[in-house]
Structure I
Amino acid sequence: MTASVPATSFQNIQVWVKPKANKPGHYDVVTEPTDPQITNPDTVINYQIVDTAGHAIVFTGMSVKPKDNGQLSEASVSVDGKLLTFSDANTVKMSLAINLKFKDGDMVEFSHDPQIQNNPE
């Protein structure tokens, strides 16, 4: 008989994007939770665009600092561009600076830089 494997943990983060007033091509980005605390090993992290104030905005990818962190997998973007997913080994207590990358309907690229706190139990 094999040992039971714990269920995969998910951290879903909602993303709101809206244009800055009187600044075409510039956007305000809000994530909730703002500073997620990852406590379980092998957690799947989903950033999901939930509102764009009617603008055609999608994810194009992400980067992370430190780059060689041994914690995060490569990210994948859903077909419609509204979901960005990666896994976090969460084996070391550390802060990870994520840089979410977006583009709008006019192909203007922009980014937002939230943090993820790895805090293994």
Structure II
Amino acid sequence: MDKSDLLALTKFIPALSWGELCEWAAEPVTEEDIASAPAPVVEYCDVIHRFADTVLAVADKAGEEGAGEEPPVEITAVNSLAAMIRSEEECPGVLLGYIKNGTVLRLLKRLETIIK
């Protein structure tokens, strides 16, 4: 993994600072249907999908290059971001929580300081 991979991630910092990056979507449910109603899902905007794809690609590349070694700080940060994104599959809204509480931006800003 080279510096350009990390730069590709830090370029998302301004976009992830926006307020509206997603919305919850749920079908209307009556009291009779509540037991069988599908769970609400988060519909992320396009920038989040691009960010997730970039993080997963960088994490996969880092995993291939650094097998068996103690990972440097930047690899740990990338792997943490990838874990947040992958957790969204099991629990919708988890990534939203990490974005809203600032964890994603803190990790990206940390990467930014490392590569400067």
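What follows is calculated from the coordinates using simple rules that are stated; it is not laboratory data. Computed from a predicted structure; not experimentally measured. Cβ atoms are built from the backbone, for glycine too; each structure is taken alone.
Just a few scattered comments:
- Structure with the greatest value (metric relative contact order in percent (Cα under 8 Å, 6 or more apart), set I, II): II
- For the structures shown (I, II), Rg/Rh (Cα atoms, Kirkwood Rh) is largest in II.
- Which entry (I, II) yields the derived value 2.4 for distance in nm of label points 7 Å out along Cα→Cβ at positions 10 and 74: I
- Read-out helix-only ellipticity at 222 nm (-39500 (n - 2.57) for each DSSP H run of 4 or more, over all residues; to 500), computed value -18500, structure in I, II: II
- With FRET efficiency 1/(1 + (r/R0)^6) of positions 34 and 82 (r between Cβ atoms, R0 = 25 Å, to 0.05) derived as 0.10, matching label from I, II: II
- Structure (I, II) behind the derived value 19, 34, 21, 16, 9, 2 of P(r) over Cα pairs in 10 Å bins from 0, in percent, for residues 26-89 alone: II
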